[in-house]
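Read the figures in this text as sums done on the coordinates, not as results from a lab. Because the structure is predicted, anything quoted here is derived from the model rather than measured. Cβ atoms are built from the backbone, for glycine too; each structure is taken alone.
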Structure P
């Protein structure tokens, strides 16, 4: 057991210690008594400015003892060490990253109202590709002479898919199909293949579900379904379509299923509630997994909505414009609501990268993308975390701009 002395026990300190120790199978005890700390024969951390004999002393920077949100913190990586306002406090750095503190105080957003990778301290310090928090935790375990190999053996791959549009051509309905055909004809495109798909002569370009089901035979797979009303950014098959419902039920036999809340839902709980009900009614059981469409996320409101609606696990924590570790970790962790200064019931599972990030945002070629996948997986293996790529059913079709990208997907499955 690890004993931690502090002059102030706070929800923020408990949050950090839970992540460093409890979540990884090691017990800890907090004491504010100097006498008790001296008497206990155990591994000791002194988190104070008091002079005490301990295995490791960290001088508090201040953020852990606070309950409010301030906008005067800056994280810097220098000489292989993270500092907060130029002070060495590993607990403070871990809390800042995990709580997503910067997303509350940095107001810049992209055109989709998302916090961008380039606005984060991790990106500005060229460390987005590293699980910085996990590396800090691993170093703390080393200082305390704890056996981290137990944690490393917990490494796991979870393959996730967003089903934004189940089919490119099939099951779109008469008027939607007609409008699509007219649009293609006015642009001089051949629509012969569309009719071949509708006649079941050739496969729909987005129908890669056999690959997804085969992947689920050897890996944990989660499929997130968009159940939105049709809109500019929400273009899935109508949720009442019987073929679509059959697809969801069929995939649920081999994969976990989650809700993919629509583009406008991130600040509108009634929309998410309606979409969760649609999916739950199809499955005939309550849905607990979620990932926001377009990775649209505003803190704390979006996560507060999910908590209220009974979602227990969210897979949105990642950037669209950069690969790596948005919260500095590859481990799942509870959402800490800074506005209420409390730990919540919602567990966040950080994604490692998104297929579109590598291809559409960063314009990587096939070999470059495969190299990134291997590098990220190695980083996660080194700390024993979760390797969670985000793919889409349509990006597995190996056609058009995704020609050759099936080999990038397959790289995720290699050891």
Structure Q
């Protein structure tokens, strides 16, 4: 979806009553966040019809495109300095909100860079704050230099509190995140947990072609996602190296979309273990391609590290959701964010985070237990259809959007 269409001037008239979604993210791109943004925008379209999506874009992307009732406006001026870019994006959002004044049915924002100008420009507008991570939580991982600035952190905290107070409702994807928000004095009744959605392609994964020919030979497991330290890929590589010598047909796929610097760190680890030829590092694929790959795996891995990024901030790993929808069991770190959706021995196996020896035992166990994998695959499909399907998630979003738009009644 979201294919470029004939350009319409960004200031052109839109329908009087619209919904708006603001995200300080490049959209689309090969990241789990893009799948989530697409799902949210389509949920707004279903609930209210016309939607205006405000997001970041690269110079190659159109500044404006339209897909049915969804209009996408991209802020494409790329700045190396995060704060300058965030400030300019806030002005971009404020300009759109002023142009829509009085015609916003509901506004949803993903971060303070969109929420703060929205709430300042249109006080009283019904809003939902979609919290995947507050910037003050994330900076320690993404921008440690900025995180060390006490003045900046104080300003961020003020913006976050303003947005949390001003939003009628707060949406998150994890019970762990909900508890973190309640620790920020957000009343529990104002916080709704709705997990990430698995798109239809993953439920049809077995019927899709596989874009990586190498997966047709050998016994493959896989990891799909980022290479940041909190993702725990190092533990997965170390565990695979421990169990691989006496299982020569086993292979590990790492389907990533990260920077050359992060990729080189993983390449060095693979080389140190002598795993060249046993580990395939592959660039990102589109949604259909990822689904086709998942269907060829014996299982997928969700090796999240035991860090505050996962244990305090929380998440609903897209890689986990999509694997279960494809009917592929998971081996996942035994953390609350995974236990929320996976039961040990049912939809997959849980292993202690950051423990390569324990992970090696779990990998060996699931590789060797064909009947057990088949049973877990069936349970994974059931869990996904009951929890992550488009119909289930969008029904929850539809109800929550209308609840927020109508003042919580």
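Couple of notes before you dig in:
- Distance in nm of label points 7 Å out along Cα→Cβ at positions 141 and 389 - structure with the largest value, from P, Q: Q
- Source structure (of P, Q) for volume of the Cα convex hull per residue in Å³, computed value 137: Q
- For helix-only ellipticity at 222 nm (-39500 (n - 2.57) for each DSSP H run of 4 or more, over all residues; to 500) computed as -9000, the structure of P, Q it came from: P
- Volume of the Cα convex hull per residue in Å³, for residues 21-100 alone from the coordinates reads 128; which among P, Q: P
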